[in-house]
Structure I
Amino acid sequence: MVNKVAEPHPERSFALPAEGIWGPRLASGYMSTTRSLRVGVTSFGAELPTRTKVSLAQQAERAGFARFLLVESVETNEAMVQLAAIAMATDSIGVGTGIANIYLRRVDMLGAAAVAVADVSAGRLVLGIGPNNRRAVQGLGLTWQPPAEALTQTTERLRALFAGEAGRCGPASHPIPIPWAAVGLGSATAAGRHADGVMGYLATASRLASVRDCFRRGAESAGRDPDQLEFSLLLPTFIDEDLETARAAARSFLSFYTTLPHYRTMFEASGFTDVASVPDGLIDAIVLAGPVQHCRQRLADLAAVGLTDVDLAPLPVGGRDLPAAAAVLFEQREALVG
């Protein structure tokens with residue numbers, strides 16, 4: 001394992017061949033200033049050992065992915081500690097949370113952790129934040145707040161901490177972008193006003209277009225340039241040469257989300273009526289599932305929406321566990337994204 005503080009992130013962006021499928025975009029922070037879609041990796045698998053996640057990040061870096069994000073599950077994994085280990089074991093790949101749950105720690109402690117990870121990563125950190133879901137938060141005995149309100153308060157405090165204007169953990173040695181998880185249109189509008197980007201999830205291309213429009217209007221209403229902000233998508237990925245095997249794995253994964261009111265409402269608003277059965281159409285519209293060429297076309301459709309980043313999340317499929325599924329993704333990167 002490499003055990004050193006990383007150097008700053010070099011320019012690294014990825015595009016499909018010259019048909020112009022990936023739309024141009026501009027970003028800031030550790031990220032490239034070229035205007036093509038960046039492709040990263042997100043790790044679910046909250047129960048995986050930290051050493052396994054470090055290894056996955058190293059493999060993603062060697063494969064040429066732009067960044068490696070961690071999902072933080074309620075009372076299962078501590079993403080900031082794991083990111084510190086990943087940052088120390090990698091050299092150039094961006095690192096971040098997709099997302100850190102704003103209810104699981106005091107804001108000042110989240111800020112202190114982010115300052116530390118930004119330092120050891122030499123500015124490669126993206127601090128994606130979100131509220132997770134009402135059921136999980138209330139199950140911990142915590143009080144649920146309207147997402148936009150809670151995220152705005154958290155972001156304002158974090159920015160003050162990073163600037164050294166509040167608390168005792170700052171100032172941060174590097175800029176720390178703070179994008180929000182947002183699938184609701186109201187939250188997307190608020191993200192445009194207050195956040196450094198919006199991170200979508202389980203959204204159809206048409207839903208993403210609506211999120212994009214709300215996000216851009218919010219940014220413009222606050223005098224901000226939306227082209228300087230992140231607009232990304234976390235994309236669960238089930239690569240298998242047999243389409244039905246891939247869809248079966250995706251269906252099992254998505255069944256939980258159909259029980260959550262805000263996701264069910266979003267799916268229904270996108271035109272899917274029999275949501276509980278997780279039909280093939282819904283699967284094909286919100287995740288990557290199937291052979292590489294099938295998935296490649298889905299990525300092309302999403303790129304047309306104007307995303308800055310898509311973060312592929314390999315998940316168990318066809319008898320392969322998450323690390324094995326990730327290995328397939330890393331091997332197939334060129335065929336998938338060019």
Structure II
Amino acid sequence: MEVAIITVYNTENCGSALQAYALSEYVKELGYNQYFVYRSTLGTPNANWRCYLSCLKNILKFDYGRAKERLYRYKAFHKFQKRFVIKKINKISSNDIIIIGSDTLWNLEDDYFSKQKMFFWASEINCKKKFTYAIAVGNTNVEAFEDDWFKNQLESFDAMSARDKHTYEIIKRIYDEDIEIVCDPTLLYTKEKYRKMYNADVQEKYVLLYYFGELNTQQISQIKLFADERKFKIYSFGRKRNWCDNSISNSPENFLKYFDSAEFVVTNTFHGAVFSTIYEKQFIAFVENSIKAREYLLSIGLNDRIMNINSNNIINKLSSDIDYDIVNYKINNIREKSKKFIKKNIQ
């Protein structure tokens with residue numbers, strides 16, 4: 001018997017790559033051989049040809065720096081994926097156990113996941129057992145799941161767990177069995193385990209910015225003032241921003257290293273918030289529109305770290321200390337509960 005994991009493991013997103021890694025490593029710790037079920041990247045932003053096309057366009061514009069950065073990211077994530085064992089779907093044995101998750105694999109508002117629902121629901125696959133781990137539906141509403149197809153698929157699962165309350169409530173409306181809320185797989189790992197994956201050799205003191213999209217002038221001015229008052233640099237992760245002192249190339253190892261070495265973190269992502277807490281950072285999170293991020297921070301008593309993009313309280317909030325004795329107690333409780341769920345259903 002082996003454990004087959006269906007998730008988004010081959011992507012140039014640090015959170016997705018690390019959640020896949022952490023779950024697979026925990027299954028390995030339990031003494032089971034595990035593998036990821038092959039997922040084609042065709043039709044996704046991570047298709048190989050998109051990297052080459054992006055590099056070519058930048059070279060033709062004489063933007064060699066951006067071309068080099070894009071190629072670095074592609075190579076870094078492909079190198080990270082060499083840690084994984086991959087098998088095609090037709091290699092799943094009838095004696096294998098399938099875990100579906102984590103991530104927003106059941107987000108039906110996303111065209112890709114909607115079209116690939118047969119794969120991400122492990123439909124019509126002959127296996128010993130299948131269950132979800134920390135599955136999430138994103139912002140999808142319950143009406144999208146009221147089709148008989150979804151109800152029939154849910155009946156084929158041996159156990160079910162969700163990453164957030166929103167997903168839990170939607171599935172509970174159409175699924176008669178018990179559902180547990182568990183932690184994101186990245187939280188199965190502690191900072192001590194992550195530190196074995198890289199060398200934290202950053203000397204400067206800095207504020208780490210891990211932010212998708214653009215910041216407004218009010219956000220920028222407050223962050224710059226906060227850093228200037230402390231004589232800290234501002235490091236932008238994953239993209240170049242002219243108002244930042246340094247830009248950090250996107251890779252899972254860099255992600256971990258620069259979160260670990262940061263003095264403060266400013267983010268607007270779920271995994272930005274998660275790794276801020278894993279590494280016990282003082283941080284703020286502009287995640288008002290993210291159900292999963294809001295619920296996570298609320299569950300560990302850090303909902304006061306959720307900021308509005310038009311807030312004028314950034315400096316005060318970054319300056320206020322987080323009591324990580326209380327936070328870590330809550331994280332450890334959900335971590336142990338989540339590990340028990342996997343152990344119970346993998347046996």
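Bear in mind these aren't lab numbers, they're just calculated from the coordinates by the rules spelled out. Keep in mind that this is a model prediction, so the values were computed, not measured. Cβ atoms are built from the backbone, for glycine too; each structure is taken alone.
Observations on the model:
- log10 I(q)/I(0) by the Debye sum over Cα atoms at q = 0.09, 0.14 Å⁻¹ from the coordinates reads -0.51, -1.22; which among I, II: II
- Which entry (I, II) yields the derived value 15 for relative contact order in percent (Cα under 8 Å, 6 or more apart): II
- Mean count of other Cβ atoms within 10 Å over residues 161-168 derived as 15.8 - corresponding label from I, II: I
- Which of I, II leads on FRET efficiency 1/(1 + (r/R0)^6) of positions 73 and 329 (r between Cβ atoms, R0 = 35 Å, to 0.05), largest value: I
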